[in-house]
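The structures come next, written out as structure tokens.
Read-outs: derived from the displayed coordinates by stated rules, not from any lab. As the structure is a computational prediction, the values presented were derived from the model and not from experiment. Cβ atoms are built from the backbone, for glycine too; each structure is taken alone.
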Structure P
Amino acid sequence: MNKNYCIIGTGVAAVNAAKAIRDHDKEANILLFGAEKSLPYNRIKLSKELFSDLSSEKVLIKKEKWYQANNIQIIPHTKIENIDSENHTIITLTGEIISYHKLLICTGAKNKKLPIPGADKEGVFTIREMQEAEDIKAFVKDKMSIVNVGGGIQGLETSWSLYQAGKKVSIVEAAPRLMARQLDEKMSTLLKNKIEQAGIDIYLNSSIKEIKGENQVEGIIIDDQTIPCNSVIYSIGVTPNIDLVENTSIHTNRGIVINEKMKRMLRMFMPLAM
């Protein structure tokens, strides 16, 4: 009987892992489970090329024919609800049970939520999945003023996409400079000047206190001023997506704890062969 290699997640790591497995085992069954409806795609395209055709093959990590040629089965729109490591099975949200010989967890990260009053209003978005990007495009189609919270890579890429689409964009960053984790002070200043020259307002050392409006976004409050806007898009960091393993024997510490062979660890730090 052929081995079952199950991979939870459909990001770049998952696809490259499937390729590596196929290179070493020509006969095994390789199954990639993803909660989204689409084939695996490059998430960086969501912010960098927000107003392009996100349903185009150009955003895909691999085209459908590649999976067919390599006999790799993509199982989209299928959320894994539980892992039974003792019996080597995974259980989907609909109750289907799938056995595995080896299991690879590639669940990545999820965006941090914006913890301020008004973050639940219509017009507040973050971008992690393709549907979220499509929702943003649909909402801002007839909107002109948008605030982007976060001066990191994704925040700046999103802001630039919105600017190129003709929107009035403001960037709010809590740190004293843009891309503080990637750039030194000199390069960050040059970047800030370039962005401001394009007509984008930048607020450093600033945090949003509240999002104003009845049901829909009408503005934000930062420091002691109100900035009118029609939408707020935020990118304030990520946290490991470990909800799936929190009630299992898999040890976690911010993320999944692994050994030197990338194998997961049992709680009490005992290695578990996969």
Structure Q
Amino acid sequence: MTGVPDLGHGVGLRREHFERVLEAPTRVDWFEVISENFMVEGGRPLHVLDRIRRDYPIVLHGVSLSIGSTDPLDRDYLAGLRSLAARIEPAWVSDHLCWTGVGGHNSHDLLPLPYTEEALDHVCERVLAVQEALGRPISLENASTYLRFTQSTMSEWEFLAEVVRRTDCGVLLDVNNVYVSACNHDFDPRAYIEAIPPEAVWQIHLAGHRDYGTHLLDTHSRPVCDEVWGLYREAIARCGAVATLIEWDEDIPEWDELEAESERARAERSAVIAPDTAAAAKATA
């Protein structure tokens, strides 16, 4: 997929903020929605989404694709997702590099993969099949992880970069997840960011997490921490102006606080990009 648009700065659209978004303009540029919440026949959520789509770009973000599972791809799910995409015309469709269940049972969690050649072949085959079924490329997000497989023969970032190379899918780079996994598994988060092809990064996620002493847990329940802001600046320096989203799914704040967090992301990105833009303009003057 070439020419992926820089949508600017957005937030996840949640039921708690429906009325606020409908009643007056906001300072955010776009919204991301959980695909499964709107893969229904009618109902108020879909009606609200239709109205908001008139004024804002929308990205569909799924949690049930289970791209790494050994179960067959759910063709009914893919048909529903394709139908929703035709209705909403999203900027793109994304999901997670993970598996969520097996044997027809859904764990309702984003489970890690073994990073092996066999798993790589399996995931790439399924990504290509999903993109064909949807009639569009997809973007895959790195999930936060809390255990690793001893069978792995490569790092997660090497695995993801190779999936991109073989399938031409995009990357939804979750900077908070990189930080959480790096702390949990004791690796350098900068090595992860530097290994991902910058041209493949369509979108960035930022969120808050909880520190339980022995591990970090990705909760989307608080503001972005200083360390993640620092990694975000490094990601922008490497990838350029990439659409950025604030995720907040637990202990959801009032709209003004969420909007302010998105404005913080705008300021952080501008602080990295604006000096480069100014220098380039001066050089060509």
Structure R
Amino acid sequence: MRILPAEAVDRLLAGSIVAIPTETVYGLAADGLNEAAVRAIFVAKGRPADHPLILHVADAERAAAHARWDERADLLLDLWPGPLTLVLWNRDVPAIVRGGHPTVAMRVPDHPIALEILSAVGPLAAPSANRFGGVSPTRVEHVGIEFPGLPVVDGGPCRVGVESTIVSLLEGRPRLLRPGSVSLEELMARLGGVEVGGTIAAPGNLEAHYAPRGRVVLVPHGTPGAHVPAPERTEHARRLYDDLRHHDALGVDPIVCELAAPVGIGLAVNDRLMRAAAG
């Protein structure tokens, strides 16, 4: 059910969940400071209670109000609004949003509708609007397939197409927990040394995730004849989930996917494909 942003605001303030667009994927949103509303997200998605959510905020000032701000975050603020999530020590975000961990993941999305709603409602917990472990939605139609009848604000196709980059600022050296369109190269340029990987709890960081119903088989970059070809990297990312859903709908099994060149956003594409294949 498609609704306007003003109706989404009313529903969110009343404690309901709605789907909203961001530049990365569509999110299943609820008032991030309302524990009952956030619990409805976990129930709807079938998401494990210990798997944290990203808290979306309207600006850096709001982020600093809910976390113990790290001076290194100031070096990244020119990337907000944008597809970058920071993991910081929690200040007052409810435990249900954090999956019970002492940390909180936050970002400022770069989508006018999302920012309009955030400005009116306040912080929103908003994981991808799909069943847990499945392919994320990048079009409003995808949300309707996942959750028939769910109120959703139509913001058009998502222009990035993969989830945000996640960076932890909990340790002495920043750590890239999930690659996205904010590349490792960009992070290194701003922060200097950046570790990659680790066991810090973060959203969307399970070994098996983002998986269609059909099996995903991966082939190296440059392999001819793959069902999901590798065009220019940013286009590859934007089309990735749409292409997986399309081939799933056709009953293709296995879905043969060509890995991207492992630089820039190609790291994010390959991360999602490897998790999809593991699923």
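List of remarks:
- Distance in nm of label points 7 Å out along Cα→Cβ at positions 65 and 177 derived as 4.8 - corresponding label from P, Q, R: P
- Cα extents along the principal axes in Å, for residues 49-184 alone derived as 48, 31, 29 - corresponding label from P, Q, R: Q
- For the set P, Q, R, ranking by mean count of other Cβ atoms within 10 Å over residues 169-176 places Q highest.
- Structures P, Q, R, by Kirkwood radius over Cα pairs in Å: label with the highest value: P
- Structures P, Q, R, by distance in nm of label points 7 Å out along Cα→Cβ at positions 9 and 241: label with the highest value: R
- Answer label among P, Q, R for the case where helix-only ellipticity at 222 nm (-39500 (n - 2.57) for each DSSP H run of 4 or more, over all residues; to 500), calculated from the coordinates, equals -13500: Q
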